[in-house]
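Read-outs throughout are calculated quantities, based only on the coordinates presented, and are distinct from any laboratory measurement. These figures come from a predicted structure and were not determined experimentally. Cβ atoms are built from the backbone, for glycine too; each structure is taken alone.
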Structure P
Amino acid sequence: MSFKTVAVIGAGQMGQGIAQVFATAGFNVILNDIDSAAIEKGLATLTRSLNKLADKELLSEDPAIIAGRITGSTDFSALVAAELVVEAATENEALKHKIFSQLDKICPASTVLASNTSSISITRLAAVTERPDKVVGLHFMNPVPLMKLIEVIKGLQTSEETYQSMLEVADKLNKTAVTSQDRPGFIVNRILMPMINEAIFTLYEGVGNAAEIDEAMKLGAAHPMGPLALADLIGLDTCLSIMQVLNEGFSDSKYRPCPLLKQMVDAGYLGRKTGRGFYQYD
């Protein structure tokens, strides 16, 4: 399969990063969101990111040329021009089902539909389309421009051709692909999220304060970032959604979300994106 134009659905933290790395690799990109203000903010953020990379001499092209490959659009029908669509909307299964059903009706039959979901079943997403063989998981890590990994998730119906094409895409993006079968949380979040959740339990039970817990894991386990600071970066709502998927998917109490995590989300303390999580942010 050959891809020249890629559409990214969702102009938030992940979507803008995904759009940036595709444009940097030479793809034309349509950045789609229902909110025009979100698109403007996303484009401004990725432009700043490109300029920072240029200052560090990490780009082979002028940032303006790379940014020029990205077109923002609130028109869903514009996605018909893409050979590959990467959905990076909120981690909500009902919403993703709706998006994939709409994409299936709009996009040509040859278009590959990928999801950046961090935990939701690719098999179930594929089942709402008439092209389940062309549905695949393409899970980027945050921050997308800096993290080398992409998880490629094969749904039960994903064809070998579609899977191989995603390995080729990862290579063009200068990323390393790791293949995961379609299980709750895949590889990274199956391991990472229970650790973060246990760190939140450690805080909840008063074993240590947030700074002490993070410092302990940085110095004692050589983690570059403490688990609570990482949760703030990921977004506490996303962490909760993934823990709920794991809990429901495995029916195992070890995956129960910490009550404090639920409280934080209820309060709107979602981490960096809201200015407050386990830490305060400007």
Structure Q
Amino acid sequence: MKKTLAGACVAFAAILASCSGEKAGSALPEELNDSISVAYGRASGSFSLSDVTNYNQGRESKVSKEDVLKGIRIALSQGNNDGVLIGMQIGNGMNNEMRRFAENGIDVDRTEVFNAFKEAFMADSIDMEQMRENHTAVNQLMQRASAIIEEAKKKEAEQAPDAQQNAVTGRAYVDKVKKSDPEVKTTASGLSYKIVEKGDSTAVTANSTVDVIYKGTHIDGSVFDDSNGNPVTFPVSGVQVPGFAEGLQMLGKGGKAVLYIPGELAYGPNGIPQAGIGPNEMLVFEVEVVDVK
């Protein structure tokens, strides 16, 4: 939720010299204090109504005004108890992080989080080495969790009907091409290729930077990417399509080839929907290595 109000200090900065100094006894008439109370409450309420309304726009699960009031009432009831207010700020920050965890498939136990927090927080002194170890432990566990979640997502995507059908279609297409053209070969990785011209002895390696003219098509012949006859310069190590990088390394300067790249060596089970590339879709590239650096 965006912070329209930055607090009373900002709202009344033009009137009061400071609202963060030593607490002073009120010299104002009671009715003026009451008027300020009502006016400030109304101003804050109207701004907050705008915030909550904007926050709820387009959201399926909307925030209720009653819940917002409940949170505000809890905060205001603490008065000058800075410890509780600090705790609420820390807890709110942790809660937001745990919500992000949940969105990414990490379902933490909030009771265990609080108990572990309490144990560390109630220590008699700050142990910097222990802080570093705790931080390292969290990072390592998060990396492990991320790897497991990504693998699960990958398997789920691979098992999607479109991904499976595209894989089958791609294999059938290559089998047909190989039957009609015996010069088309397949590597151990699954990349099929036809060398049109090998090129000279200046071979492309994983560490090369190359100038390449290329055209990428779907198996129906429609073009999804084309350098339009102009060389494009890039490092081989930066190529996102493993089959493309593998194919380039079969060539030298001046080399030409046609690459039949199966989905698992192209853009995988997710594809690139915005580019019209489906999940596990086989792609065909005509490539020419103009220069090797």
Structure R
Amino acid sequence: MITIALSIAPIFLLIVTGYALRRGGIPSEEFWTLNDRLVYFVLMPALFFVRISEADLSDPDLISYAGTLYAGFFAATAAGTAAAILLRVPAPQATSILQGAGRFNTFIALAVAEALYGAPALQLAVLGAAVLVPVVNLTVVGLFSILLPRPGSPVLLGAAKSLATNPLILSILAAAGVNLVGWAPIPVLQETLSVLGQAALPIMLLCVGASLKLRGLQADWLPMALAAGGKLLLFPAVILGMALALGLPPLTAQVALIYGALPTGVAAYTLARQLGGDAALMAAMITVQTLLAFAVMPLWLTLGARVFGL
């Protein structure tokens, strides 16, 4: 466990560095806003395009891999939603619980996978994001429309439009198309995007830290605990069980477990603000889970390494 903890420690140190830089006003507030956009519109799509266009999409284990990831996501999201409804949590808080239990920070997944197991794991982590991102967004927005109905507001139509213009999804589709027709690697373009992709991970981690908010952590403990239990306990437990049941290869199973043990994603805060959720509670969940993940991830990944035989 110490080896795994030390391997992922630089990742969390970069996150802390991003937090310290933004709170210190270095270099400026505007820089971090623009940096988020640079990651979202340029660096992440470049990384996704390079990795997916060159991946082996005919691998029969990909179906089991996707099924394992979906099982963890849907189990945690359903559990969080059901708990919120049964305990009669107010709807805005309920939406934060379901997001906190089911969503995940893709940026950390990519960084941890590469830090622990190198390029092959990074490739698998990118493929995991490719199968999860569209499904997660549609599911979460659909649940928002049920828990927080907004008469006259075409929430699902807006979500579909958002997905259709999402640069990550567009890069995934473009890369899959290039891969399937056998055009990859495309000279010059592939090398250019590869250089951009190499810059993605450190900058993404700094941006994750810059987005954390330590103020407001006095939020209600019950929704915080429900979300953390779903994300950091149930999600990885289901992943572990499904990976064993489906006989996933060790590295594929371990990368799936990385997704299970991640803290919730920073994009959940933006969605909470846009759709009327409890944004302050969501910000607190993101911060607390990111801090907890530094202790929880080594435990799950050490267990996974032993169970999967890595």
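Which of P, Q, R yields 1.9 for distance in nm of label points 7 Å out along Cα→Cβ at positions 69 and 253, as computed? The value was obtained from structure R. If distance in nm of label points 7 Å out along Cα→Cβ at positions 61 and 165 is calculated from each of P, Q, R, which structure is the one that comes out at 2.2? Of the structures listed, the value fits P.
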